[in-house]
Structure P
Amino acid sequence: MDVFEINVRHGDPEAEVILRKLETSLFEIGMATWNGRLDEIRLKWNKNYYVDVIAMVGRARGEKGWYPGYPGRYGKGYKIRGLEDIEEGIAVFYSGVDEHPEKGLVTSGGRVLHIVASDPNLDMAIKKAYRNIEKIEFLDSENKNCLRYRKTIGLD
């Protein structure tokens, strides 16, 4: 017996940008699917470009020495600073975030935040995303910034 499997789900960061482009109500799509009338739905999309840059935990000192950072072993509980400086219109999705009674928001996963920017111009959307991720810090136990991110998102 042979098995052929196709995984069609969208995870993050795909869903963060695709669903922001979708103008048709997701509820309307779901109800049409439920009621067997999906063929009656016309999907509408906005014309903006969307760029999602993920803030990850990079190399930082943890309780047992240095952690290499995501996708390898990473530390947790690093204070997240700078969210209050994010520009209006930028979507921030929490992925690996927890709340600490004294520190406030802290990291709790390797991929911590999604910074999603949009603009009718692709280059401007890219610049907005990077300009805003640079405002954020993950402060480890030595108060050093251990946030890292890919610098090639949206580029050829």
Structure Q
Amino acid sequence: MTASGEILILFGSETGNAEELAFEAGSMASNYELQATVKGMDELEIDEVISSKRVVIFCSTWGDGEQPYNAQDLFDGVSELDDDSLGGLHFAVLALGDTAFDLFCESGKEWDNVLEEKGGTRVNDRIDCDTDYEDEAEVWIPATLEIMKNI
């Protein structure tokens, strides 16, 4: 999946909010000359992440700061990679959470950190969104796709 213009958009979600945003970003990608593949984190193998040039992650936080069920196995797999395994990866993370909980947006923060630790290059700052995330996402998604277009 290293062809020019391809972008992998992944979601980790329990309630569907991160999934909805991922598909929204996927539908907008063609406006930025990008061919998007949108998948739940449980719908791909780790090799797809390793071989990707561009990845955008939408991830909610579940329970007491845990990864969503569909994200845990992929997160564990990425965490076990050697440092610099993701050296060719350009990424951005949109985290969803609820400020009523102590570990606000923890899962997204963990993704942001592990992708960088494994050699990935952050191309846009992680955004930590509360329950009223729509306005922030509406600005962040096109800005991220514009950056990705030029990679």
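Laboratory data are not the source of any read-out in this text; all were calculated from the coordinates shown. Predicted model, so just to flag it, every value in this text is computed and none were measured. Cβ atoms are built from the backbone, for glycine too; each structure is taken alone.
Could you tell me which structure in P, Q was used to calculate semi-axes √(5λ) of the Cα gyration tensor in Å, for residues 13-92 alone as 20, 19, 9?
Details: P: 39, 17, 11; Q: 20, 19, 9.
Among P, Q, the structure yielding 20, 19, 9 for semi-axes √(5λ) of the Cα gyration tensor in Å, for residues 13-92 alone is Q.
Of the structures labelled P, Q, which one yields 26.5 when mean count of other Cβ atoms within 10 Å over residues 53-60 is computed from its coordinates? Spell out each step's value before the answer.
On the way: P: 22.8; Q: 26.5.
Answer by label: Q.
Comparing volume of the Cα convex hull per residue in Å³, for residues 37-84 alone across structures P, Q, which is largest? Could the numbers behind the result be given before it?
On the way: P: 197; Q: 89.
Sorting by volume of the Cα convex hull per residue in Å³, for residues 37-84 alone in descending order puts P first.
One of P, Q was used to calculate log10 I(q)/I(0) by the Debye sum over Cα atoms at q = 0.08, 0.09, 0.16 Å⁻¹, giving -0.31, -0.39, -0.94; which?
Derived from the structure labelled P.
Thinking only about distance in nm of label points 7 Å out along Cα→Cβ at positions 45 and 69, which of P, Q has the largest value?
Numbers: P: 3.3; Q: 2.5.
Largest value of distance in nm of label points 7 Å out along Cα→Cβ at positions 45 and 69: P.
One of P, Q was used to compute distance in nm of label points 7 Å out along Cα→Cβ at positions 77 and 101, and the result was 2.4. Which label is that?
Values: P: 1.3; Q: 2.4.
Label of the originating structure: Q.
Starting from the value 2.9: which structure in P, Q was distance in nm of label points 7 Å out along Cα→Cβ at positions 61 and 109 calculated from? Write down the numbers at each step before the final one.
Working: P: 2.9; Q: 0.6.
The value was obtained from structure P.
Tell me which structure, out of P, Q, gives 1.3 once distance in nm of label points 7 Å out along Cα→Cβ at positions 29 and 141 is calculated. Could the numbers behind the result be given before it?
Details: P: 4.5; Q: 1.3.
Here the read-out was taken from Q.
Can you say which of P, Q returns -5500 when helix-only ellipticity at 222 nm (-39500 (n - 2.57) for each DSSP H run of 4 or more, over all residues; to 500) is computed?
Traced to structure P.
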